[in-house]
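Values quoted throughout were computed directly from the atomic coordinates according to the rules given, and no laboratory measurement underlies them. Because the structure is predicted, anything quoted here is derived from the model rather than measured. Cβ atoms are built from the backbone, for glycine too; each structure is taken alone.
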Structure P
Amino acid sequence: MADVYEDTIAAVSTAMAPGGIGIVRISGKEAFSIADKIFRGKRGKRLSEQEGNTIHYGWIEENGQAIDEVLAAVLRHPHSYTGEDTVEIDCHGGILAMNRILEAVLRAGARPADPGEFTKRAFLNGRMDLSQAEAVMDLIQAKNEYALKNSFRQLQGSVKKKIQDIREKLLYEIAFIESALDDPEHTDLTGYPEKLGKIVMEQKAGIEKLIAASGEGRLLQEGIKTVILGRPNAGKSSLLNLLAGEEKAIVTEIEGTTRDIVEEQINVRGITLRLLDTAGIRDSSSPVEQIGIERAKEQAMDADLILYVVDSSAPLNENDRKIMELIRNKKTIVLLNKNDLEAAVKEEELKEKLDAPVISISVKEKKGIHQLETVIQELFFHGGISFNDEIYITSARHRSALEAADKSLKLVENSIADGLPEDFYSIDLMDAYESLGKILGESVGEDLVNEIFSKFCTGK
């Protein structure tokens, strides 16, 4: 990966859309000399002669013609985002102006940055570990305040610190065992297996806590996939429109109006719900409607949460039985809709048939929605989200590494229980140590690093 340091890169680091300010970033060993070719300061001093962490007013010029009036920030290594010499040109946020400046920078000697290359260089230069680098993209893609806070804590090193702490404890024991095996005459291992067993149990518990929280971490970052199910005309589309705050789905009194999946994202008390309205489930002779019903069933199987909407003004029928059978083992909230009409279905009847909370609502009169929000919050994140000492793992890659480390530590426990020699312990301890190192970016291949950063936007 050494070749990444050899050249100087540049890209627009703000969105390619009209705005008040745009930023063109230059990073690499030639950043200052390249900037000197196109920047003209008011006092005539070159950027390469300026101190680090300073900002300078001037113009970007090429072939004697001014392109834009700018501010140029001088950031000297290692005190920059990438850990390299960096110039950030703050220009007016027009697409044409940003492109013209970038083109001038490229003609002056820089090359276009690859997606995520600025952050990749920050990682390779030791400015951040891989978990922090991944947090940058999570921060950009955060859909709610909790995801934002969690990503920021990870960027600050919450995951890094926890993993480092576990690895340090494991490494100490590995070193002790190796030392004892090399010099058995001066090291007494009497009672050591019992001592090691306690240490392994403690570190294994910490890892398993992170694994357990990873499910909630995924929901924080991606949102809760919430599928609305029910018979035709139960009020599913009306519920989607009410929660979304606008008319997203067509609502009529004609059964089978909704035939395809309608998706909308909403925030419920800081938690993102990916709402999917589906076709009403019933026996239908329409091939098109049948496709919609099958899609509804498929979405239900992959859902994190089912909102089962029941028309309280009509008795339960065979279609309701099929729906309840479909969602029996899914996390479900039953919404007994149309409580403004005479009831033909009671809450007790539904509670007998489904082990799920039942809420009486009226979508038409906008009643019961507050209670629905409360129940959703209680079903997920134990009623609230705490960042006091909780670390929410959001990456599938991190979870896989944690599970591998947990498995290795279990093997250590088995070896201790079976009374095996101490050299058996160190092999599995080292495997756990290396698995955890993958989270931080140690012992990972170039291909994986490239894959991770390829998902970033170009300017980051």
Structure Q
Amino acid sequence: MLKIVRYSKKLWPYYLSVAVLVVVISILNLVTPFIIKGLVDGLTTKFGGGKVSDWYFVALLGLMLGANVINTLLSNLNGYIGDNMAAKLNSLLSERYFEHLMSLPISYYDNELTGKITARLERSISTISNLMQALSNSFVQFFLTTAITLVVIALYSWPVALLLVVIFPTYIWVTHLSSKSWQKAQQGINEDLDVANGRFVESVGQIRVVKSFVTELREVGFFKSRRRAIESQTRRQSKRWHKYDIIRKLILDVIFFGIFFVIIWQAFQDSYGLGTVVLLITLVLQAQLPLFGSSFIVDSLQRASAGSKDYFEIMHQKPAIVDEEGAKSLKVTSGQVEYRTVDFSYKQGSRVLRDISFIIEPGKKLALVGESGEGKSTLANLMLRFYELDAGNIYIDGQDIAKISQASLRRSIGVVFQEPLLFSGTVKENISYSNPKAKPKDIVAAARAAKIGRAHV
């Protein structure tokens, strides 16, 4: 979580606002128990024959109403800020994720399903932002309220406070231990989920290919198998978690029985009056809520931990190809291209190119003929520096492309890929994709050159 906070330092106004509101709300949560104590003490005195003004009860009830109204307003304000903080965090992490993906080399995409990358974005970032939202809206408030409550309880009955102090860290520690197997299972679920959703996205995106090869049933079967694997793993994970949760909560029930017994026993010993008894019981019940909800907190933390692990695994990927310090821009004069003793192999495959040398003179056309997999497309990819050479050099107008900036290199080369794709948008936007500021006449000229009907803008 600290890493997430460091990643989102610009959200500090939200964090500060939530922190201040949580402190105020936590203090207000203690007002009602003390008012109830005052009411019980007043009623006890009055029923015992003592004199208590009716306005005393009216004032306390009015104070209770005012505190509850303020608490409601501040809690909703805190929730509003927390929701906006989570939305900002989601945008921030998504933007950084996408920005980093754009910096990664083509080799990374060769080994990853496109759909899996997309699915990981949605799952990982959503779990992180949802946790931060829950923390700001309730979890932090619960725990701070509990801490203040324990201090107040200690002022009246240190044995009760001591029992609660021992219970909290012990229960959370036991919950954490039982959740280790949960996290391991969750990693398997996440993997199957990413693959299933990734394949779904790719099958829909390549629906023409799927239908042309009549593989609809195969794709549906693959998706079903992954989803059923997720279902099976989730069932085992949930069974194990709830078994331990029953044990934990039964133990808590017994311990809280002991706490209430101590309160009543001390009351019988005339340690304090009826109002204090009601106060202590109310405070203990108030402290009980976050304790019983800690299993949900741990669950959210584990999901966010698993999600953040996948997220930062991507963010820690380093670009394999970086410009040299002080790399110059490519200056195209005539447009001569030279491959000189080029060797290349993919990381996970055999050597594709060996000792390749040739020159493409300006204004000339060169056709590369060969079977699939013999390196024709690879030669073009190497000119764009999508991959690093194993040996040799590539020159454009005598300039080694390894010593010039990648941006200037790629802006100077026009490429038509073997499987062209269209972006969403108009034909005009697709034609001018590389140059959004292109003039209409240039777009029309390009369209006519490509023989796109009766082109006009």
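One of P, Q was used to compute Cα extents along the principal axes in Å, and the result was 81, 80, 39. Which label is that?
It must be structure P, since only it matches.
From P, Q, which structure was helix-only ellipticity at 222 nm (-39500 (n - 2.57) for each DSSP H run of 4 or more, over all residues; to 500) = -14500 calculated on?
Details: P: -14500; Q: -23000.
Going label by label, the one that fits is P.
Going by distance in nm of label points 7 Å out along Cα→Cβ at positions 204 and 228, which of structures P, Q comes out largest?
Numbers: P: 4.7; Q: 2.3.
Largest calculated value belongs to P.
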